[in-house]
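All of the numbers you see were taken from the coordinates with simple rules; none came from a lab. Keep in mind it's a predicted model, so treat the numbers as computed, not measured. Cβ atoms are built from the backbone, for glycine too; each structure is taken alone.
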Structure I
Amino acid sequence: MKVQLIDVAKRFNKDWIFKGVNVSLESDKIYGLTGANGSGKTTLLSIISHFVAPTEGEVKYDLGTNIDLRKSISVASPAISLLEEMTVAEAIEFHAHYKPFRNSYTVRDVIAMLGFEKHKNKLLRELSTGMKQRVKLVLAILSQSEILLLDEPGSNLDNAGFVFWKDLLANNTAGRIVVIASNDKQDLEICNELIEMQQWK
């Protein structure tokens, strides 16, 4: 599997965020997007996710035949909100209907991985910011998707949270293209290859 970015550029109003991005992303690798604030890490991740269109250039997806691109991409980001009027269990079950979990994990399995057995009936809005981040990461990482995109995955996590998501990711990378956008060294130390955004400014 492969995703190719060909001469990708993005402009907001009159300002170019980046220009001339040429990158080939392959499965079974973890890529890290790094760069100063405002360098376009999150924007490029949004373009790869097919949520934002580039101003110039194109993104080609080679994921095999009969692939539904919407279900082939999973994203976890601080900018993406959970449905906070749902309970933890309801949110996980709702997600599973739209995007099944890898390895036939059940809703009960996912709750157990989170360690949220005592919190499964709590509304998401009642959880701490760090607990919500764990839910976002679990839903993205455990989804049956060919492309996994994580924007600042360590955001709002304590040390135990860092260990948790890294172990989870390490066990769920096979056969996937994984991209992490972050400036945090703890987020990036798991990456096989770093991509510096500044080269396209």
Structure II
Amino acid sequence: MSLAPADKQRFTWANYRTWPDSERWELIDGQAYNMSPAPTIKHQSVTGRLYSRLEQRLAGKGCTPFIAPTDVRLSDFDVVQPDVLVVCDPSKITPTHIEGAPELVVEVLSPSTSVKDLREKKALYQRAGVCEYLVLDPLEHYGLLFRRDESGRFGEGEVIGAQESVSFATLEGVEIPLWELFELPGPSSDAPAVQP
């Protein structure tokens, strides 16, 4: 992941808006991160399946899912394009981008971005006020769900196995089986249901 070609310059939303549409960048604390290479087919398949399930389950519930590339402006120095996000406050949805923290942000790990997703982005999402942050690993087949606690910080994170479903505190009644996202066989019908 390369940085924008400027020596230690701190970039802003105004700078970001002038960059070519053919290039994908993110800003974290004013530092520019190039979003290439393109994600793998496995990454995109998991992302697409999650988005479609969220769209179905959120119909008529007042929350809207989005899929990358959708700009999310968290501050003048922080602009990201999460793989999937959900916004429940319609005032945050502008014609060009999301303005402010979504209720849910999901990143699907890629070898080239996993460290950034688990370190810089997790810290940014916590700081910006994201309620829930889900990280999915399409190679190892697990999820890691971080929820904001009363202090405004993410907890340790809940590990969700491939044979389990993830449910969201901010999206009442929405539950998604991870085995469907990873295209794996589900748990046998005689096994007890596993609660996340």
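The figures follow:
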| quantity | calculated |
| --- | --- |
| When distance in nm of label points 7 Å out along Cα→Cβ at positions 82 and 98 is computed for each of I, II, the largest belongs to | I |
| Structure with the greatest value (metric mean count of other Cβ atoms within 10 Å over residues 106-113, set I, II) | II |
| Of the structures I, II, the one that 4.1 was derived from, the read-out being distance in nm of label points 7 Å out along Cα→Cβ at positions 18 and 42 | II |
| Computed 34 for relative contact order in percent (Cα under 8 Å, 6 or more apart) - originating structure among I, II | I |
| Among I, II, structure where distance in nm of label points 7 Å out along Cα→Cβ at positions 58 and 90 as derived comes to 4.4 | I |
| Structure responsible for 1.03, with Rg/Rh (Cα atoms, Kirkwood Rh), for residues 10-129 alone calculated and labels I, II on offer | I |
| Structure (I, II) behind the derived value -8500 of helix-only ellipticity at 222 nm (-39500 (n - 2.57) for each DSSP H run of 4 or more, over all residues; to 500) | I |
